[in-house]
Structure 1
Amino acid sequence: MRRLLRFGALLTLVYLAWYWETRRSVRPPDAPAQTLIVAPGSSVESIGHQLQEMGLVRHPALFRGLVLLRGVGGRLRAGEYSLEGPLSLDDIVDLLSRGEVVRRDVTFPEGKTIEEMAQLALSQGIAPLAFATAAREGKLIEDLDPAAPDLEGYLFPDTYDVSRRPDAATDLVSRMVQRFRAVMTPELAGLEARGMTLRQVVTLASLVELETAKGGERPRIAAVFQNRLKKGMLLQTDPTVIYALRKAGRYDGNIRKMDLEIDSPYNTYKYAGLPPGPIASPGRDALQAVLHPAPVAELYFVSRNDGTHQFSRTLAEHERAVDQYQRHRSGSRGWGPR
């Protein structure tokens, strides 16, 4: 009987010690937040060592034992965790098994290329190469655009929450395409009636996006482009030349006269029609402008140097606008046939 009592007392002490080690708060209520980064492929033991170094567990074996006892060894997820407030070891295991990683917002403005978006993703810990690699896979949009070699133009500009998990780049790119689909799905049924493919709409919208920052001008810019296309006129838009130069590794922030001769299918000063594909990701307003252009017969526009444009129907009107707004400016060309 005494042995049983002693054994029972020992079990009670072990239980109380275990309860104390796993259920007591290992962080004071006013302690600053601590960051725990669990790398992909981390073992339970290595995570235990991290927690020991952070002063959150006496010995890695305690963490390992708790994980095994709860049967969550295969559910501890990699990523960045913020440990805040009074947490017990049991709470920390809960956090890791639920995968409650830190999520941050990243905003992608309209008119950015895949490479530019990759650099913005870097600000929240997503490797640019991982983002660009995921965005170079056209399969996510092939049902709507079988000709898409990548996702240029189809990564919808918006604000997204991201985490520093191993699949963060792939997950983000997938959500950006899903957002594009949500925006465009109501319009897909009417594209055939407009005589346009989705690829043509997105390509033209990317030109509209980069030609003006004024929302009210976009339907008019879209109309000018469409009017020129119908007449077989060159689009002659600088953003396509910039895109061609970037693809050739030649863009330094300026466009020179010789750059207008770059032999690229994206060069709309040299080749008629739309470029082969989008040159950036257009926003909702630019897409809507292409789908619902202004009812105008204008064929030209030129910058007024204040963010707005002067529109013209004839070459003579356009030349007068160029004289007024551009020709006194060194290196300015205006816009229209030479």
Structure 2
Amino acid sequence: MATYEIDPLRDPRWAEMVEKHPQASVFHTPGWLEALRRTYGYEAVVYTTSPPRADLTSGVVFSRISSRITGRRLVSLPFTDHCEPLTERPEDLLNLLNLLKFTRADKEWKYVEIRPRTSREVPLLGMSPAQRYCFHSLDLGPELEDIFHRFHKNSTQRKIRRAEREKVTYEEGRSEALVEKFYTLLLRTRRRQHLPPHPRAWFSQLAECLGDRMKIRVASKDGRPIAGILTLSWKDVMVYKYGCSDERFHNLGGMHLLFWTAIQEAKTDGCREFDLGRSESDNLGLITFKDHWGASRSELAYWRYPALVVPSAAAALARSLAKFAFARLPDRLLIALGNVLYRHIG
């Protein structure tokens, strides 16, 4: 079967297909792809079995990443929790992946990676799981009162009520002022995690490219921002994408107030699901936090060809040393490092 490639930012058929396809997400949209292009320089491409001028019936979207540090590679998609291949028939996915397998060497790609949300057997010989994550999703079908009662009583319900008693205030939007409040909290959080922050431009571009599909929510106490989350909305799904906080005020329940407010909004808007995103498998604190919202837990597997080489002990030591160094850098250098590094690690 013949295969073709299209530019999803110029070919209107991609946006039309994403709008109609039941497995499409906000991560498939031209707005998300444009934000990736503007911030990190990633070129978007869709491989399809549909010929030119015909309606698209299948497509797998990728970013072409070219880095002198980490090499050239094809990823679907960087900085994206999941990106389901939009194919109706197994043979379409087989043909598309086999095409990429045979052209990888000619294109000098280090590897090809896909990040499906659903558990599916990837039919490409030699493709194997590269990373595994824990994924949480909250069903918004029940009434709000029932959803609330499924939250963990001590860890979640009481924190929400504590935030209300403390008169923690709430604001939302996508203004530059809110981006700045969010980024200040993000910098504090990433420092706590011994990691550089994402480029500030990434959040400004998400606001510009996604419009009202993206929202920043900030909780404050006496005018001081204490927690922030960034959510994305698409059709009947709201996605929690980023969160950050000032650990000195964790006891006030600001983060819990933000989640509960977002869940209520999603339910009111007719969403069927609140997507809490992925968690590192060894991040037991974050996994437990999401469990306490009554969310169902499943596994995300990212698939790669050629098969991933098991990291060496030297690589693990290098990561530990890098975190040690990040923890000691001043803010301006940590920000500058994030601006440089993130485009190489997508």
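Points to keep in mind about this one:
- Ranking 1, 2 by percent of Cα pairs over 21 Å apart, for residues 173-324 alone, the structure that comes out highest: 2
- Answer label among 1, 2 for the case where Rg and Dmax of the Cα atoms in Å, for residues 197-236 alone, calculated from the coordinates, equals 12.0, 35: 2
- Of the structures 1, 2, the one that 15.4 was derived from, the read-out being mean count of other Cβ atoms within 10 Å over residues 141-148: 1
- When relative contact order in percent (Cα under 8 Å, 6 or more apart) is computed for each of 1, 2, the largest belongs to: 2
- Here helix-only ellipticity at 222 nm (-39500 (n - 2.57) for each DSSP H run of 4 or more, over all residues; to 500) was derived from just one of the structures 1, 2, and that gives -14000; the source is 1.
- Across the set 1, 2, volume of the Cα convex hull per residue in Å³ reaches its highest value in structure 1.
- The greatest value of distance in nm of label points 7 Å out along Cα→Cβ at positions 205 and 221 among structures 1, 2 is that of 2.
- Identity of the structure behind 2.6 (criterion: distance in nm of label points 7 Å out along Cα→Cβ at positions 53 and 69, calculated), options 1, 2: 1
Since every read-out is calculated from the coordinates, none of them should be taken as a lab result. All figures in this text were calculated on a predicted structure; none of them were measured in a lab. Cβ atoms are built from the backbone, for glycine too; each structure is taken alone.
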